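Please find the structures below.
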Structure I
Amino acid sequence: MKTAEVLLVDDNPADSDLIADVLGRNGCLCHINAVTSGAEALAYVRREGKFGDAVVPDLVILDLNLPGTDGRAVLAAVKGDPVLRKMPIVVFSTSQASSDVVSSYELGANSYVSKPGSLQDFISAVTSIAEFWLGFARLPQEEKR
């Protein structure tokens, strides 16, 4: 079984650390890279600058509320790029606003999961994301092999 490449895009280091920890504890065969801004996320997926040697992610877990270039702009840029648009993006945000859910899907998000307030529910949400996207779903990168 191949190790999946996961890109976490979140400006909250506690959330990124917890997501990475949950993925690791659940036996996820994944290599996790984390960035803290939308600009870094775009440079990473485009393999620009210091991310020139980055491995194309099999899955992106994206927060919407980022400094500078926010998650909406990242979604629009990635899903508007013919080379990148197949990259699965899960929006994982504290926002429960229906306008954010609708706009995320309109911009091409593959799924939208609200970050729960309790630790146990947060762990369950991350576990469910990993089980589906890295366990059951067939990803575009797999089809290239």
Structure II
Amino acid sequence: MLALTREHQMSAAELARELGIAHAAASYHLRRLAAAGLVELVGQRNTRGGRERLYRRVQRALPTPSAAERLAFMRAVLREAERRIDLADLSLPATTADADIWVTPERWAAAVAEVRAAIAALDADPVPPGREGAVKVSASVLLFAQRADGSA
């Protein structure tokens, strides 16, 4: 929802259709995001005898998450990637990778920066959902250093 409302105002109904979820679920999550200050109501429009509220993501820096919050987010990314994998259109360019290797700290920092830059490039130029010729993509990335002793 945050990605979809970054550049475009959207209603709960539009978000529900785009995400394939119930309208009630979209409304609930929008209210939660608004209460957290992550989206804001930017307008309303009349539709078939009702009024739709339009939301847009609030542009602000978020606090640095704790280690436990980062781990929880990584697990959420894995679950969401699992949900999205059945939507993959492999007729278009795609890539997968898995690596469990040793590298220098400098190479690791450079690789993390390169992946962050690639995701930022995708995020910098979104188009409205459903635009003719637009491709809906999923980019889930987990990069993390492991404990050298292998302990959990």
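Taking FRET efficiency 1/(1 + (r/R0)^6) of positions 16 and 64 (r between Cβ atoms, R0 = 30 Å, to 0.05) as the criterion, the highest value among I, II goes to I. One of I, II was used to calculate distance in nm of label points 7 Å out along Cα→Cβ at positions 24 and 40, giving 3.1; which? Value 3.1 for distance in nm of label points 7 Å out along Cα→Cβ at positions 24 and 40 corresponds to II out of I, II. A value of 18.3 for Kirkwood radius over Cα pairs in Å, calculated from one of I, II, originates in structure II.
We did not get these values from a lab; they are worked out from the coordinates using the rules stated. On a predicted model such as this, the values are computed, not experimentally measured, just so you know. Cβ atoms are built from the backbone, for glycine too; each structure is taken alone.
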